[in-house]
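Every number here is computed from the coordinates shown, using simple stated rules; none is lab data. Just so we're clear, the structure is a prediction, and the values are computed from it rather than from any experiment.
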Structure 1
Amino acid sequence: MFKSIRWRFVLIYFLLVFLAMSIVGLFIITQLEKIQLNMSSKNMDAFIRSILASSTPLQEGNWVDSIEEIQNSINDGIQVGYNENVYIILNDEKKTVIAGSVEEVIGQSAYNLSMINNYILTKSIEGNPEEIIPPEQYEESDDVSKHMSFPVNENGNIKGFIYLTNNIEYIYDTVAQSRKMMTQATIIALSLTVILGLILSTSITGPIKDLTVKAKQMSQGDFDQKVEVKSNDEIGQLGKMFNFLIVELKRSMSNLHQEKSKMETTFKYMADGVLTVDVKGNIIHSNPVASEIISLEKEEENYDTVISKIKSSMSLSDIKSKSYHGTDILQRDGETYKIDYAPFMNDQNEIGGVILVFKNVTEQYKIEKMQKEFVANVSHELKTPITTIKSYAETLIDGAIEEPSIAKEFLGVINSESDRMSRLVSDLLKLSRMDYEQTNWTKEKLNVNEMVMDVCRKLRIVAKNKKIKMHIESISENLNILFDRDGFEQIMLNIAGNAVKYTPSDGNVWIDAFENNKDVVISIKDDGIGIPKEDQTRIFDRFYRVDKARTRQMGGTGLGLSIAKQIAEAHDSTIIVNSEVQKGTEIKIIIPGFEII
């Protein structure tokens, strides 16, 4: 019951009132008793002095000689109350009672009388009035009397004592009655306190209880709550602040939901994979790209269990050993991924886990690999003729120049290797200019039939030397394109030249051109050695050769098809390769229809 703030509130008020009433009652009763006793002492002292003042025998002469007069003065001149007794005690050795309101004790020693307290009697011999309420009275009798012994001096000597007893039971009756009244008042006050406390606590805890109910409903996701404000005090202000909090919380939740939705959409559709893992290895979040990369079926799986199947060196312990910061490379299913990871903090500013970002760098790696191969190939292609030129030049310098036949042969080789270097540098410059779009293409109307025939004439001698038959199909005289003349001619020479170069003796090369769906298609076909399927996707790479040794023997640079592709793409055209080993190759140049004149 007292777990409720309502009852604790009532109990506190109850205890406060109880303590206050108890302390006040005790103080009042104590002070009342003290005041009554002081008044009794003063009255007794005044009464004794009035007895002494009204009795001449007590004031003058020897009490032994005036016993009868003293008794008469007490009987006739003094009005002793019903609750009072007066004893005149002689200051002799036995402390004899010589007069008083109780005649039966006259002549007896005061030390032997129970109604006279020997302590204050003996104490008053010192010359000062003494008083006492004997404690034994509380045990032996219901009557409670106060005793006072008043010494009477004459010329510095104590003649005797006027001993007065006063029944003060009325004082304690009054105190008891007052205590009873105070107890009743306390009970009434406590009852009112409980009632008023319940009313007051209800007015306070009621709104708080309502707030608790509303807060519980909010914790379950129901934010459409509002408390009724019935006052403008602190409780009312708390209610207003609660309603304001709900409005702000709904706005914040709406913004948070919007931001969460934006983040989820961003993660879902971003090109990079994002994986979030806590310090225990539990996968918190994984976007579709990351799930596909690591073959994650459900997010409840453990990170180490999943990653161990594809790269064991990326376990959580390995990441932790690097302070959750680092970069790694993952190669999977022919793709290359760069993995960057860094920690995230929890609400206590401690490391809560790690975020891994998977970036597909396959193309970048291919480009870097191609660049390395390109540098290596250029170096090799330049080094070979330079070495040849140097060797032959050194031989000539050493004396071979003196022999005309040898000198002429060596100079021919030097000239041939120089031409080879010149062609290589020229091709590289062409590719470089096209890479940086520095080539100015002059597009003009070209007749396809004329251009094909011109190219065939330039290749006829080479073909004749190899006994290769060139078959020119019937090309329409009205088939025209919009193209750069030199660029188109170079495409044709590079592709048709390769067809002648890689076709064995007594082979055939066919060249045809036609219109297909408003596009111009130029076909160059041979029955030569063909291109393996695995090499067909790379024949347009720079310096790539299917048969490197044979290509160098034939004087190729490995850049012809790369240049042809660059020129075609600059004119929005496409080159398609279809080849089969030992059966031949067909290359088609497709020029879009919008360029047809």
Structure 2
Amino acid sequence: MRKQSFGEFILFTFTVLFCLQNFHLVTDVYAKSNIKTEKIKNNPSTVPQKSKSSFLVAMKIKNKNLLNTYVLKKNNKKFISTRQFSNLYGHNKYDLYKIKNYFYKYHLKVKIYRGNFILKVYGSIKNIQEALKFKFISVHKSGINVLKPNHKLTLPKRYQKNIIDIIGLTNYDGIDHKDNDVNKTSDLNLKSNTPQKFINRYNVSPLYNNYKSKSSIGIISFGDFNKSDIGTYWHKMGISGNTSRIKIYNHDADTAIDNNSSDETTMDLEQAGFVNPKANLNLYLSSPTISGLLTSLSDAVSDNKSDTLSLSWGISESEIKREIKLGILSKKYSQIINLILEQAAAQGISVFNSSGDNGAYDGISSGVTSLSVESPSSSPYITSVGATSIPVDYSINGQRIRIDKERAWSNDFLYPYFNKLKLYEANSSIFIPSYFAGTGGGFSKLNSVPTYQKNIKGIGSYNAIKYWDMSSGYAQQYTEPSLVSGKNSGRNVPDIVANGDPQSGYTVYHNNKWSISGGTSIVAPQIAGVDSLMVAKAKHRMGLWNPKIYSFSASHNSPFNPIDSINDNSNIYYVGQPGKTYNQATGLGTVNYYKLYKKMK
């Protein structure tokens, strides 16, 4: 998902005349996005045969139902090692080594991840094509040429029966990019918008009392960073600037990382490292693709060096469906990533993923106008974190604007100003960040409702405000938004929220410049930092939060503060359900983390 910056907000608001007006119908402000209209032209492609590439082979596991029962226990505090996972659930070694030897015949290297169901195969393009009996073709997608195999990848039948699927071998970058905007901020903002604001607001401070044990936070990202930025930031924020606790793991070294994403990596390390100033930070880098994401997750889970993982990236489920339709992505993607995350949960690793920054329309940046949530945030085996706006005063052209109470983060209340400027006539690079900035949330179409969400009031039902008519394939703004209610199926996203509005965001230091940043991607590393504090204090891992937190949400003295108002509480579609435990724009709500710790320990 895209990181939202304070400067991006300023760009679209401080130039606006303070003038309220009625909503009106806006037509043809965004291109049609019917998947069937995607023009596909397959052409033979010449790929340098000596160049290197890699792909993943996902094997079937044993005792799947037993694994699912184990990781979804409400009070699970005893976790297993990678060796135990391999023995209990992984594929048998004999079949793994047969496949490994098959690839060896084609001079390809094979890594079997601890867990015994994911293999990474790498080597020359020429040898990979010979082993899998395919050729690359070029698919023209969204104005760019994408390489992909000319048919579904399989192995000989004696091996294929044990394989879920082969994934990778495309150059398509489907992971959402971040902006690199850097905006200067005043010393006053620096002092008032440190991550200490998060710590104070959500009662994290008691977790620092009498904790000595170290813990480790894993960061999954796609861009390099400058250690001097991190050291300067921590020192300025009042903690040790020693960056020796950062360890870099780039196991996908054959594929270039995306240096344009260094701002996201920098922000994640700064935020997580501030919230827990004693934690070791393990950074896993790879290419910004689905294959790269799966590789980094597999590396981190197999290494088992991190007690918690933070992931501030993802891809819209609507985009996943389009990639599957175009043959770019495996139909078994969701099954494969869920298995990797289940292994993490079995080993006690807590994983946090931001829910997306385009509100309920997560695919809008890819031209998909239907309601959508983001993956892997929609996985039942990950804790999805969204963003709120906290009470704040600011001005536009000398006129006072105030957010009075904590609410779901979105720009919906600024639509009259955007309309006055006719930003709906602007191109997508302006139109989307203006009208469709907000916390991700809604219903998954890839994952069913997990057991821990069943029987929770608010799950499966919703209230929403219809700002946009998407029926024509265009985004058309209603003259008068209307309140609607309904029911829906699928995993409900997000699970929890915290302040992430760029207007009330946090300081970041990148490329020797200070800025205020926000978005759901700033919340994930902060909460990962909280989890690592809990681990250090309790002296054991916390594991998958979700079965526990949904159980606590209905208990006496709940650690959650539901945000359930219908008014001024939209993520550009979903709003609150008064009196309900769960609300699609804000999940279970904000968290009193010390209260939560006392229940989790």
Structure 3
Amino acid sequence: MTFRVLAALLCLLAGASASAAEQIRPAPEGPSATTAKSLVVAQRQMIVAADPLAAEAGREIMRQGGSAADAAIAAELVLGLVEPQSSGLGGGAFLVYWDAQSRSLATFDGRETAPAAAKPDRFLRDGKPMPFEAAVRSGLSVGVPGLMRTLEAVHRRFGKLSWASLFAPAIKLAEEGFAVSPRLAALLAASKAENFSAGARARFFDENDTPIPAGDVMTNAAYAATLKAIAEKGADAFYSGPIADAIVKAVQGATSIPGDMTAADLAGYVAKERDPVCVDYRARKICGMGPPSSGAMTVGSVLKLIEPFPEVQGSAAMMSAPALHIIAEAEKLAYADRNRYIADPDRISVPSGLMDDAYLAERRKLIDLQKAMDKAEPGIPPGLAKKTFGKDFTNEVPGTTHMSIIDADGNALAMTATIESAFGSHLWAAGFFLNNELTDFSFVPFDEKGMPVANAVAGGKRPRSSMAPTIVLDAQGTPEIVTGSPGGSQIILYVVKTLVGLIDWGLDAQKSAALANFGSQGGAFIIEYSPYYVWPAFDLTAYGHAIGNATMTSGVHTIVRKDGHLEGGADPRREGVALGD
């Protein structure tokens, strides 16, 4: 790219319309250093996770004969210690598992739930939505954590090693210490000490409120004690007894706005096994998590919408203006349906026909190859209940972590785990942060026409998610791709980009992870603005797109089975690595 073209593009970004800029929130879990990474090749087994210590723990478990499920548990327990800003015991997860023996997929819903006392007006004050950040850093935002019940359920189905043995790596690191990573240090430095509850503030900041720097060795005795209790007694030790009491105390005692979670809410939590959602795409099956995650349905809808267009296919189409235009238009349509219709399926009726071929064929007619649509409206899919839903007001923020695993027996796992925003609610209990997942609900329960919002708050309800842990089966029905990403509502954009990069543009796992992020959630066409990425010379404004730029801090972690070996790629925007044997 010439300097003149780059300068013109930067001027275009700077001159983006105000309406486009308003649609892009700064990522609460923002960017840190970008590190160039190389493709990793292994022969038998591989894990790609967001921190080297976590990836090493998972690989060691597999070397001991553990399954992909065992490796994921060990790795996630380490992530809760060394990457506490993104996930941990105080949050939840969605997990997709391929069992090689039965040649079948299973998906596990570990989404957090609202306390029984939660009402639709939870985040309203005088009839208006309360400030978003005030809601985040309060007891109101904390959902009942689902991670531990989920890991226990997956272990019972697919674990090979003992439950307690999987806790050993994290317990050792918590007791002996680990070096604070540059990313954790950078996110702490960008935070205000007074926003953290007292326990967290004392752990991550000194007496002068200076955050702990990168490289300092940190221990966490409270986390080690919590893990020991769960290792000995199972997840019951988390959902009742001293750990549960500490969670309730932290939520109800929040100094900003107290919450209403009770011991009964924790004791009643259930992780649910649900049917996977799969779509056919270019002789493959793209499979993932169904509602309350919107990830698989929205990713699948986008892929089905773009599939017939030759402008998207082939290496010459990579990052071309016609391809990006078509993908963005498909994303607008898919997000419109997602926002209107997808929520907790145990509480609302999700239309059965959102991904029907005939319905998507009609939606595809709305894509003009020459002009961007002003606004995508939701369609009327088959299976829509007579009582439909109103305009959505959910504001989902980017956080979270993702890991991908294939073990020596051919089992595959994709898990996306989260506490929502960076450091979640900033509340601290028993050595870990508590989530702010309930801010993933729509703050407004009815739209201006008085229609109920599908993703409104209700007691016991699970907020909609965009997490999209994905396993792609090849023409023989064997896992070919395992992928996913953190990033809030933009997760869908990152997973679409990754799958198109791998399947349509012929990129390898590392190049697809590193590819610049782009897409539309219904408004502006947003592109990743970073000094590490130089965009090609195209002008999407010729199609009528408003252009916005954002940091778009993805964390794509991918494994691809190719020619009898495994190839792994870790997103250069975060600290993840691929390790294998």
Checklist entry - When relative contact order in percent (Cα under 8 Å, 6 or more apart) is calculated, the result is 26; to which of the structures 1, 2, 3 does this value belong? => result 3
Checklist entry - Quick one: mean projected area of the Cα convex hull in nm², for residues 157-460 alone came out at 20.1 when computed from one of 1, 2, 3, so which one is it? => result 3
Item to check | Comparison of 1, 2, 3 - label where percent of Cα pairs over 31 Å apart is highest | outcome: 1
